[in-house]
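Next up: the structures, one after another.
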Structure P
Amino acid sequence: MYKELEKFKVSDSFTFTADDSLEQVCNASEGSGVFLVYAVGDEKELIMVGSTGTVQNDGSLKIKNGGLKEKIVEGHQFAKTGRKYSWPAQMTKEDISTLEVVWYETFNDDTKGIPTSVEGQVLQNFMDENGRLPKWNVAF
């Protein structure tokens, strides 16, 4: 686990296979924060980092309806369609049997971690260790 994520206490994870319904297995909250996606096989590989929620200049949070859960299930990736459709197709293409998604609420009543900042910290650490971004992150 990345040390910058240790302070966030509202967190959980779920696994997803191409045969699952992402809407049904996703246990993410409707809060704001970050999510890490791992391909699980012989080894566990971080393949994507994402976030949701924008902090305004007055310190308030602007969050889209559904928060992390909505972003994970309906967010667009690989195509102009939700992950509930694009992830199974990409998993088949890359021969990935299982994904593990770990999510963290980074901005709530108890903690005020700016979601995109935390996402950037995790990606920077990955970049420092690997010289590249996770393979499902197109850019940052």
Structure Q
Amino acid sequence: MLDASRVILGTHGQLHIDGTWQTNINKLEASVEIEKRELNLVGNDWKVHKNGAKKGTGTMTGYKVTSDMITRGFTKFQIISKLDDPESYGHESVLLKGCMVDKIQLANWTAGEEVPEETGFTFEGFELLNPIVAN
């Protein structure tokens, strides 16, 4: 049976860009999609698939605090995502390699409201640094 206390909440998540903790970020999504090539083989009633190229995409969302994303421009960087919860079996860290933003937000504000900052990006590889394993 599932111990509900082991379900991980994103409250203690962290995002580091080139080693610097981005305390203004409150949401991160990153995924890898693989291009599957469909093959028709002689003597086979089934279509089979061959793995092709992979594509990594993501979005980081938070509050505008500095001009770091503008000054960074379109230069590549690394992200380390750390997912942690004091009641979990441990923490998970994933390194996203060769990250580059899709567009740079120059202005997006409304009087009397917090300024959100959402940045889409691509990446060119990943490494699972710390897996979560149940005891």
Structure R
Amino acid sequence: MARKYGLLTELQYRVLELRLRRGLSQAEAARVLGTSRENVAIAEKRALRNIELAERTISAYRYLLRVAEVVVEPGTHLVDIPSMVVKAGDTANVKVAANFTRIYDEVRFKARECVEGRHVVRPIRIAVLRDGSIEVICEPSH
């Protein structure tokens, strides 16, 4: 029976190991695994999709654990967001475990599809968790 690595099959794990850790091309990884480059490409694509789904699942779960929430509306300037998050944490008696720069960077990175330039273009939800960490979620476009 093939070994599983969380949501990754053994093949998906091996492909990522060869591609990410050893820097092999898909063709080189295929040779090592004794399969075709096409099979490696499919396994890699499915592995990355599984990882993305796992990350979204964990994010949604963490969001359920929130003690405070900030909904950032379109048009909001990015520099205004960190103070909104800290204020929400203060209101919930939770010290946010991030400074201005970290909050700003997390919004730019985790909600990049919701940001153009320095302004929010789609709603962003930011959860403050009991431990002071934050979870940033970009609202899907409809």
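Since every read-out is calculated from the coordinates, none of them should be taken as a lab result. This one's a predicted model, so the numbers in the text were calculated from it and none came from an experiment. Cβ atoms are built from the backbone, for glycine too; each structure is taken alone.
When distance in nm of label points 7 Å out along Cα→Cβ at positions 63 and 103 is calculated, the result is 1.0; to which of the structures P, Q, R does this value belong? Going through each structure in turn, the value belongs to P. Where does the value -14500 come from, among P, Q, R, when helix-only ellipticity at 222 nm (-39500 (n - 2.57) for each DSSP H run of 4 or more, over all residues; to 500) is the thing being computed? The read-out comes from structure R. Which structure, out of P, Q, R, was Rg and Dmax of the Cα atoms in Å derived from, given a value of 14.5, 46? Only structure P yields this read-out. Sorting P, Q, R by relative contact order in percent (Cα under 8 Å, 6 or more apart) from high to low puts P first, with the largest value. Each of the structures P, Q, R was assessed by Kirkwood radius over Cα pairs in Å, for residues 15-54 alone; the largest value belongs to Q.
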